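For reference, the structures are reproduced in the following blocks.
What follows is calculated from the coordinates using simple rules that are stated; it is not laboratory data. Keep in mind that what you see is a predicted model, and the values were worked out from it rather than measured. Cβ atoms are built from the backbone, for glycine too; each structure is taken alone.
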Structure I
Amino acid sequence: MKDKFGRLFAGEYPGRMIILGRDPSGKYNIVVYAITGRSPSSQARKIIQKNQGFWVKPTDSDILSQGNEELLIYPSILFRNGIAVSNGRQTDDIARSMELCNDALHSLIFSLQSWDYEPDSPSFTPRISGCIYKGEKAALSILKRGNDGTTLRYFFGIPLIKGHVKMIATYTGENVDPLPSFQGEPLDVEMALQTPEETAEEFYYALKPGEKDFRVAVASIFSHVQDWKKQFSYIINRHERNDKEHG
């Protein structure tokens, strides 16, 4: 199961992840956003659907307040002229730029020029972002800290080809301190699933823990290629899954 998602899941802690691509039938573009977390404040979160998008919200405000709420609560997916997705509050800027740039790659470059990596020393978590413009073009980006403290900016055009899916993450998967940032180009993902439910479930299972369970949430969206506003989605939140398992 883990092999389907490449070398990333050989590690214990990949952080946050974005998948973009097209399903095997060629009818739908796919967006997946997943969260893992080590600290209690990172674990005390869920993904909910509201206000034309998906938001990362607290499950326990008291626990969440132990961390940096600026980095922990944000719109993870927004819908404007397509689909914008990221691991932070830059999602809103990406969505706005998609109304101006009329292109996925240019939208990311334009919207992220004023953003840097996250100020969470010592790991300095990268900002990962992606978008699919009107179901036609896709792009991914990662902003991470260089050795000299400057922001390294990487942008990737993602071809939307039947059965081809790419993934990017914040970390390499090693559970060490400081956490090492993701390296190289987006990873190829084997995608043979036909529904957002199946995709979210398999992705969630692929993050199944060894010694510790760092899973927080997975959101999966299938957007029709001919009309991106026709969408099917599915969300898995660990705290709800645990409630069901023990209820």
Structure II
Amino acid sequence: MTIYTYDYDKDFSLKQGDILKNIPYLKLNFLVKSTYEFDKPRLNQCDKIISEIIENGEPIQIETFLNSTFVILATQDCDIRPEYNLTFFPLKIINPSKKKETRSYFKDRVRETTRFFYLPKLKKLNFPVIGPFYAILQLPFTIPYDLIEKNLEKCWFARINEYATKVYVAKISHYYTRLPFEELIFAENEEICNYLEEYRDKFKRNRSRVEDRIEEIKIALKTCDREEDINKIPFNSYLK
């Protein structure tokens, strides 16, 4: 049995898993203060603007950049209604150029991470083929239902089918219900050393990644009252 991912026939009702196009996605790094002095250059003032709002607690007038992007609807069907906000995940296009890169992508990005949900190419009739994508589950954003509903005929593009929706919902659930503890807290010191040796060899060209991983393990051990073991494990030896 062939299972296709998308349904392109619109039934004019929003559902979880709908793919929308041309949705405005805010890029905070483009924030600049509004000014009528157009003869002066407008510099990126993102950090300054955010700091000023936090310090003073007052709204300020700004200009920003809205990026047009494909998105997938995350809100459950029962919560899709007027006067509520809809939650979306942005879709990022991926372009693995070689078979080896494609295999690596699926292994490292799709199957071994909770942060992404893979979507194949969109092939809607009379529209350029685009994708594949991954939905970035760590970057949800919201838009009022009424704004989307008002422009639905223009922005609705496709819907993932029943099989894909089950995987999608499971992926969201897994991401947002992850235990805040590192599984290695259950490992003996020798097992942690073996793990770090393999991790170092795998990412030997990325020292910062190894450093971050070591720090995560230390924090987990400390959280679980294993501070004595932190001194027993030769963490520095895995940075050479």
message = Say we calculate mean count of other Cβ atoms within 10 Å over residues 79-86 for every structure; which of I, II gives the highest result?
response = I
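Out of I, II, choose the structure whose coordinates give mean projected area of the Cα convex hull in nm² equal to 20.4 when calculated. Before the final figure, lay out each step's value.
Details: I: 12.4; II: 20.4.
Source structure: II.
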query = Who wins on relative contact order in percent (Cα under 8 Å, 6 or more apart) among I, II, i.e. which is largest?
reply = I
Among I, II, structure where helix-only ellipticity at 222 nm (-39500 (n - 2.57) for each DSSP H run of 4 or more, over all residues; to 500) as derived comes to -10000 = II
request  = Taking 15.2 as the value of mean count of other Cβ atoms within 10 Å over residues 167-174 derived from one of the structures shown (I, II), identify that structure.
outcome  = II
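Can you say which of I, II returns 2.1 when distance in nm of label points 7 Å out along Cα→Cβ at positions 23 and 215 is computed?
Values: I: 2.1; II: 3.2.
Corresponding structure: I.
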